[in-house]
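**Student:** Structures incoming, each one as structure tokens.
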Structure 1
Amino acid sequence: MSERTSWRAMREEILNRPGAGSSYEAARIRFQLGETVRLRREALGMSQAQLATAAGMHQPAVARFEAGGTMPTIVVLERLASALGMRLTVELEPLDRAS
């Protein structure tokens, strides 16, 4: 029989590979941004198509963004924030304080 590896062990092995930490962080940021936009859009009762129109985008682009599939530019984030009645705030903080 073959030995099984837990998901936690597999994750640790993958994250210990060179460059994996920065890729993981980029994916986390994309996911959090997309989730924030989706939750606000849903709270406002907007469809993806309505948000896309308000932000000057196409619905598939909104869907990809909400799923964490793309890293948006600041310009795109500003357009989405405006369409959602929000203000974009970009912040840099020391790594020892970052969560």
Structure 2
Amino acid sequence: MLKNIWEWFLWFTGVTDAGWSAWWGGFFSCLPLFGVFAVVWRRLKCHAPGCHQIGLHRTADGLYVLCRKHHPDVPNNLTLKHIQKSHVNAKAKKDK
């Protein structure tokens, strides 16, 4: 069983057929992409504990990114009235 897993891993990474050149040109060259995806996911993920949704809304202090479900200013049913009220409040803060 363990030998089968090891052989599959070597086949998956490209080491068995063409030697180590397939490792460097194939699987290993994709590792930086996995790192980029991890950083982007970490940056965009909702900061609420246990939530794995994409967060598009920043808190008022700008430190946290939250999803629509966890952000206090985004209602469940977004309406034009709410958007206009938010716009007026933001302009009033900016003018001070």
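**Student:** Quick check: -18500 is what I get for helix-only ellipticity at 222 nm (-39500 (n - 2.57) for each DSSP H run of 4 or more, over all residues; to 500), calculated from one of 1, 2. Which structure matches?
**Tutor:** 1
**Student:** Could you tell me which structure in 1, 2 was used to calculate relative contact order in percent (Cα under 8 Å, 6 or more apart) as 24?
**Tutor:** Value 24 for relative contact order in percent (Cα under 8 Å, 6 or more apart) corresponds to 1 out of 1, 2.
Each reported figure results from applying straightforward, stated rules to the coordinates on display, with no laboratory input. Quick caveat, the model's predicted, so the values are computed rather than measured.
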